[in-house]
Structure P
Amino acid sequence: MDQVSGTNFYIYQDKDDFSFGIDAVLLSDFAKAKKNHIDLCTGNGIVALRLAYLYKDASIVGADIDHKAIELFKKSIAINKLDERVTAMEMDIREVEKHFKKNAFDSLSVNPPYLNPKDNIASGDYKRQELLLNLDDIARAASYLLKPYSKIFMVHRPARLVDIISNFKNHGINLRRLRAVKPFAEKKANMILLELEKSEKVGFDYMNELVVYKADGTYTEEVKEIYNGHE
């Protein structure tokens, strides 16, 4: 059991299987949870837990197909006494219609598998590679789940940006904000944070880039603030 960065919550995770990384922490800081929020590909619930701490008036559902991760998430919900407003659901995101009514949520976050099997990258892990869930599946689920003009918040890889824009646009969702994340100031971005909207609006704001590490390998002040909860 570990403390959730920037909160007084605790999280159960299996470090031998899949523990949360900086991408989840950055996403939870970038996202905004409205009244009814759903976190897809929630894993052990790190994004959902941080959002529950930051947005205390929000009811949050965390959904994932991974039974083991969801069981750990349920334990975290219980120990943090969040049962009244945080729910862990084991489900196949491709089958959202079986679990929710259309337009049931006001906002959505997702930290999906990044790798496209067509790129022939040897992974074989559905948490990292689109073996059970791809961008079109996520876009279709988001379009079904969200009310019009609601926001989707996602973390992904820069190389997939064209795929992301294309797949979501096919489901009536357009990019509204983009923030590139660079490991060091002189390096290329290796992550992107995206805010998309279920609307026909086009055009997006390219935000200031986020740099993770200073030259000496320590976190930049902004990343420290993100981890510490902007205290």
Structure Q
Amino acid sequence: MIECKNIGKTYKSGDDVETQALKSVSFLIKDGEFVAITGPSGSGKSTLMHIIGCLDTPTSGQYFLDGKDVSKLSDDELADIRMQKIGFVFQAFNLLPRTAVLRNVMLPLIYAGESETEREEKAKQALRASAFPEGFWNHHSNQLSGGMMQRVAIARALVNDPTLVLADEPTGNLDTKTGEIVLDTFQRLHAEHGRTIVLITHEQYVAEHAERIIHIRDGDVIDDGRVKSRRIADHAP
């Protein structure tokens, strides 16, 4: 599924000062795994997330997604990969506020050129997979709680049937109880639907809801192992 081989990333400022965000990062994530990538602020995890999500390319090394080396692709080619293979869930939800839940979830399919009927059916399937209650499908997103908005965002990430679901600090704007509901959604997507999920977080207790944790510090992987005492989230209502 995902293979990072000696990934390095260096940023240059206008006065030729170089900042090395990633040094030589290597790991493999298999199809169907639920993995958390964690580390303190400035550790390089956000840079790594951008590379895994095909939002950026490495300065050195190779990144393979589904067996394809995407390290050197053009911006247009990376955009195609993002649309076809990756579902994103962000901390800020990024929903259209005065638009119905169902239409928010359908939005990525408009760019894919699918018919209205196909878009609606796939959006409904994605909302069911994210455990979003049907009675709220026609509510505007700005009428929802934070936890419900994040489950809409998860449904939107699933609607294109992506190879990879990439969640960047998905509980960062939520209180602990609501965050547990969202984490329960990810755990069920993994357990019941076999989704490959990569969760980016700086919170250790959030990372422990995954099966495996990759720790990043100062641009390097310092630890990579299975979660010994995995947290099981409270079940969503």
So Rg and Dmax of the Cα atoms in Å, computed for just one structure, reads 17.7, 56; which one of P, Q is that?
Q
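Please state which of the structures P, Q yields -10000 when helix-only ellipticity at 222 nm (-39500 (n - 2.57) for each DSSP H run of 4 or more, over all residues; to 500) is computed from it.
On the way: P: -7500; Q: -10000.
Considering all the candidates, the number was obtained from Q.
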Which of P, Q yields 3, 11, 19, 22, 18, 15, 8, 3, 1 [P(r) over Cα pairs in 5 Å bins from 0, in percent, for residues 28-107 alone, calculated]:
Q
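Thinking of P, Q, which structure, once relative contact order in percent (Cα under 8 Å, 6 or more apart) is computed, gives back 27?
Structure Q accounts for this read-out.
Match the computed value 16.6 of mean count of other Cβ atoms within 10 Å over residues 100-107 to one of the structures P, Q, and report its label.
Values: P: 16.6; Q: 21.8.
Value 16.6 for mean count of other Cβ atoms within 10 Å over residues 100-107 corresponds to P out of P, Q.
In terms of Kirkwood radius over Cα pairs in Å, for residues 84-163 alone, which of structures P, Q is highest? Mind dumping the intermediate values first?
On the way: P: 13.9; Q: 12.2.
Ranking P, Q on Kirkwood radius over Cα pairs in Å, for residues 84-163 alone, first place is P.
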P, Q: which one has mean count of other Cβ atoms within 10 Å over residues 52-59, as calculated, at 19.4?
Q
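Values in this text are rule-based calculations from the coordinates and carry no lab data. Quantities reported herein were computed from a predicted structural model and do not represent experimental measurements. Cβ atoms are built from the backbone, for glycine too; each structure is taken alone.
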